[in-house]
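Quick heads-up: structures coming right below.
Readers should treat all values here as calculations from the given coordinates under stated rules, not as data from a laboratory. Owing to the predicted nature of the structure, the values given are computational and were not obtained by experimental measurement. Cβ atoms are built from the backbone, for glycine too; each structure is taken alone.
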Structure I
Amino acid sequence: MKRIAYAFGAAALLSLSGAALAQDLPKTKLQVVGGLSNLTAYNDFEKPFWTKTIPERSNGQVTAEIKGFNEMGLKGPEILRLMSQGVIPFGTATLSYFASDNPINEAIDLAGLAPDVQTARKVTEAFEPVYGKFYGEGSKVKLLGISTYPAQVLFCNAEVNSLADLKGKKVRTSSRTQAEFVEAFGGASVTMAFGEVVPALQNKVVDCAITGSLSGYSAKWYEVSTHLYALPINWNQQIHAVNQAIWDKLDPKVQQFLQTNIKTLMDDIWKAADEQTKQGYDCNTGAATCTLPVKGKMKLVEPSAADRELLKKVLQESILPKWAARCSADCVKSFNDTIGKTLNVTASK
């Protein structure tokens, strides 16, 4: 924590000019901790948003510095706590990092819940007010928006042509719901950091690993995997938030400016998610439609209609009941009142 605070500088967390300025917005400098710096979500959206879009749209009045959390020596699960304490002012974090803190953090991204990006966004928007209240009361953090990675899919250094082929396989997962998905098909879930996956696949420590189709491409998983199973398991949404006390110190005009533009950022990321999912499929497998410079040679496995139905069945019979059992009664009610009504599903304790 001391190292992070020192890196920002005590005076650099937030500097506002009280002098009257010709511009409509007061001079404001922000510090942001973004997502993983080697992924497209950070490089194509977050970083240019804070370092180019915000200064340009504010005529240079609002500026920001951003680093990926991995560049700050962080692992991810501690980001919300550090935002609560004000050590991190603005931050981005994957919801699944906090699943062990409270199962409510899994609600919008249970395996099998959203078979496509349109459904994933409907689910997210339905539940977003619940998260806004939850983080505000419990963590003193203001939720600014929720974005998504491309579809989370299976990369395997083994022959995998259907969900039945997961039986006996060791699969790297990044959330409890992914683990329960793997276990439902007779596989063994393995937890490890994103950066450890390439050597693990290469050395057969794991047979498969789950991540976003384009995230896996960015991390060069195509070099150590043979089969890409194109079935969206979940989406791995990220929260974009700010410490409430730091937010309250901002000029109301700056608050409004940021909220308006962050909403646009969220829209842009969601719109791109479908395209990036397809791009991940294309570039990992070397399709002619891949527009990126390096092409992998993986085999693209299209899921059967039977496997899609099987994933829905596992959601209803295994994943949803297990999640409801570990979430509070209020949490389950919130799910049923929002996501449940949106998708016509019911969680029961």
Structure II
Amino acid sequence: MIKNKNKVAIISTSLGNGGAEKFASLLSFMLENLNIEVHTIIINDAVEYEYAGELLNLGIDSERRFPFFKKIKKGFLLNSYLKEKQISCVIDNRPRNNLLREIITNWIYGSRKKIVVVHSYKLENYFPKSAFWSQFLYRKTAKIVCVSNAIEKEIQLKFDLKNTETIHNSFDFSRIQVSKDTATTEDYILYFGRFDEKVKNFNLLLEAFFVSKLFLQGFQLLLMGDGPDLNKIQDSIKGFQLEGYIAILPFNNNPFDIVQNARFTVLTSRYEGFPMSIVESLALGTPVVAVDCNSGPKEIVIDEYNGLLVENYNAIRLAAAFNRMISDRELYAFCKKNAAKSVAHLSLETISKQWESILSQNNDN
């Protein structure tokens, strides 16, 4: 067990709706369980998820008219907080796509141990395009934690950085809250997550649902979440004339009843990191139909074992997979039986040990 002298700050954009934000929430509890003094620091004022330890919300600021000075003020507040609390290690969970900002941020972090997390296969959200500047920013980083094996390989290939390690996102199975009377599936398929068309590709999902004609068999598509593209999605639903067959539900940080009751859940993203919606669905015994995007789905979904993995950007094949999950009862029962055990290796206990090992290595530096 790591000694309590470690004081770790987890720095995130927010604790609002999103996979990286959910990761920060869970990581704070994992570290607290390791007897580490945890400080959760968020840049923007959005708190939807629970957190462990002390919270510094840099987004609470009355000065809104001058964004540039507001950013400078946040930098000074962060610098003061890290010094005052004697933070020994920083886990940077933010997107890092502005070179000048990251040079300044590195200066603020100083000589503290730094671990950075890469949540997406879209590396331009986390690295400068130049290998030189990427190495400049990250070569002295204690560890670059990648949430998928594909991300780690891509970083090594593009930037020749060797201080990488894959740690998949965990899921706290003990925190699942479901009603005991929700043991049967219902006639709907489900997407749950962020409403962001550029990433999630709702047009592909809607086209496949239209082509599948499942709505003529009494099946409904539920979209649960929130995000910037709600209006675009509603317009697309009208374009496909599916208004009577698709329901939009608000974001819910405890969606487990709805996920458990779905016939299956769906992911149609252009790119991902290690999508927690797939892990959560399988943990609840609900099979998944996912496109084979970079990265994550093929590291979780085993085709015809716990769901179906489909070629991306192909609405015809995706629609066929939808129909197969309904019509092939033997396949569906097999996938449902295997779902929960297929993600058992992502338990809090297992993933916590990996984080404990990294933090212990840092102590030795």
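For which of I, II does mean count of other Cβ atoms within 10 Å over residues 91-98, calculated from the coordinates, equal 23.8?
I
With volume of the Cα convex hull per residue in Å³ coming out at 142, pick the structure among I, II it was computed from.
II
Matching task: 1.00 is the computed value of FRET efficiency 1/(1 + (r/R0)^6) of positions 83 and 251 (r between Cβ atoms, R0 = 41 Å, to 0.05). Pick the structure from I, II.
Working through the options, I get structure I.
Between I, II, which one scores greatest on relative contact order in percent (Cα under 8 Å, 6 or more apart)?
I
Starting from the value 121: which structure in I, II was volume of the Cα convex hull per residue in Å³, for residues 51-162 alone calculated from?
Label of the originating structure: II.
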